[in-house]
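Multiple structures follow.
Every read-out reported here was derived from the displayed coordinates using simple, explicitly stated rules and does not represent laboratory data. Note that this is a predicted model, so its numbers are computed, not measured. Cβ atoms are built from the backbone, for glycine too; each structure is taken alone.
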Structure I
Amino acid sequence: MKNNKVYLTQLASAAGCGAKIGPKVLAQVVEKLPKFTDPMLLVGPETSDDAAVYKISDELAMIQTVDFFPPVVNDPYMYGQIAAANALSDVYAMGGIPKLALNVVAFPNCLGPEVLEQILRGGADKVMEAGAVLAGGHTINDKEPKYGLCVTGYVHPDKMWKNYGAEAGDILILTKPLGSGILNTAIKAEMASAEETERVQRVMAKLNKYAAEIAGKYTIHSCTDVTGFSLAGHSLEMAKGSGKTLVIHSGKLPVMDGVAEYAQMGLVPEGAYRNREFAGEAIRSEIRELWKEDVVFDPQTSGGLLLAVPSDEADQLAAELGKMDISGGIIGTVTELQDKYVIFD
């Protein structure tokens, strides 16, 4: 396994044939595809939700999702954990429980089987922690390693969460701190400390299971997980789907240690600029610090849940999350639709 930890992110950085497809181009491509209709399909692609939901009976609906990506860390076992936690998160964001998972793997010949074993072991451990069953998967040869899961979960049709439905007066709660994209960029540049590296990896590998279990005891009008489209991008999807404006207080945003310093040094991932372009004129930022604006567009890996909660339940939910060492907290409010869908003040 000599030097394999270095190979993972070096391969991820070197692979590819140019600029990556951004969310705007992806949306244009999806718009041209055939539209499928089925009365039992409760959630499809129309609202860019976290997963598809298909009704099986009056008391049971199936959640289906798939997610995979190249290495964001050098350690194969940690990479497997993070990728699995990220894929499982889509089910939690719908208010569901993961039940079945399949591995999705692309792997190069230049890395040994012991590296693949560690990646898959990391994923398996997270699936086990989620209480789901890992039942195989599919592997192809590729120049760049990629790993993730196809996950099936269950939810009651009347109790599922969607990324729309937020109501004016709701309070916004975020369950993980921001800045993983910036910190991962600093790690790849070999500038992050061991403590910063360990911290961001711990955050990314943490299942949203625990936040979802607590939130499930409260009224949740809307929920999404904050991943590659950034806080700004996912907030925009929630706002548009709900026909409301999300007002997010930049001073209340939870940000991981070291993020401000590295952002000010220019260690901002390319995805942040694509996210900014995607948001366009639908978002207004009144943030004075440029580094903090970079944070709201920063693509998160395995980020937290963004919850829209009635105002009379928000403080208690935030307090209970805090007692369980789930960092984040109240970050904003939902209002009737203003001139912009999302406002960062």
Structure II
Amino acid sequence: MSDWRIYRGAGLPHDGARQLPDPPPWREFTARSPEGADGADGPPDGPVDSEEVDNARRLGVKRRLVESFHPRPEEVEAVNAALQLRRPLLVTGTPGTGKSTLAHAVAHELRLGRVLRWPIVSRTTLQDGLYHYDAIGRLQDVQLDRAVSGDAVRQPPIGSYIRLGPLGTALLPSPDGLPRVLLIDEFDKSDIDLPNDLLNVLEEGEFTIRELERRAEREPATDVLTDDGTPVTVVGGRVRCTAFPFIILTSNGERDFPAALLRRCIQHDLKPPGEKQLAAMVAAHLGEEALEEGAELIERFLQREPGEVVATDQLLNALYVTQRAAHAEQVTRNRLAEMLLRPLDRPR
């Protein structure tokens, strides 16, 4: 397309939305085949699970280049210390430095399956991460069945109304002896009580489903759903890990954590990506040609003022859009780059 614009602001309805190009790889929500030997990618030949989609979004669709992630030695050492000590890894850094991506990189390299993700907000409680019991839904189903049949009905199985959260799923016994990867994202957004509430679970690697524990004598084993959406059997209402999960807690450094939590974690301060890490990231998402075509923007990103907060995904956004606007006037491309690379800490 000679004109990169789909919306023109003319007020005249048209079908330009049908001409939208493929989304940026990191905003692709449908499965695409990994890059083949000839460098081509496209729709999958067969079913592709959510793990493949997540990896493509986080690590890049150019799968041959994932190995060029180039983590710094201290990052590799921190991950290995957490793996060997069976301790959570608390990763602190400014937005966009790759804290969440680190969890996906570890899961991809060690073949540990889909990353379990627990996003944290100010209202999040420990219960949210462990499991949810839909007591109201169970009662409504009983009342609905009674209204339809007109007779007393048998209560549906309680396990049908219990679903394990990301943390609860990560703590399930591992049939193959391998740990699950759990990303506890934006942990510094939590309520002040959550870090302390987590202490016992992180130390003991187990928790109890109270609703099942009370029924253990009558129903010693109950099938419930996991965060993956698959059924699993819980015995005696107790979940206890056999392989402690690899847990990454991310923080933007907006608050301090209690010493009791810090002593249970391996701590690592993730620095913004350097030239080598940035080149690998751009190539993995946009291809080698983007390094040459976007050399000016990449250099501008690397030479930003000390302390200026600009996330790497802002650079990827700027590279992607300015490439699409390659035929536009230079002033337009400069304006786009300025808009997309605005520092996050700059007041409006």
If distance in nm of label points 7 Å out along Cα→Cβ at positions 216 and 248 is computed and equals 2.7, the structure in I, II: I
Origin of the derived value 136 (volume of the Cα convex hull per residue in Å³; candidates I, II): I
Which of I, II leads on mean count of other Cβ atoms within 10 Å over residues 120-127, largest value: I
Which entry (I, II) yields the derived value -10000 for helix-only ellipticity at 222 nm (-39500 (n - 2.57) for each DSSP H run of 4 or more, over all residues; to 500): II
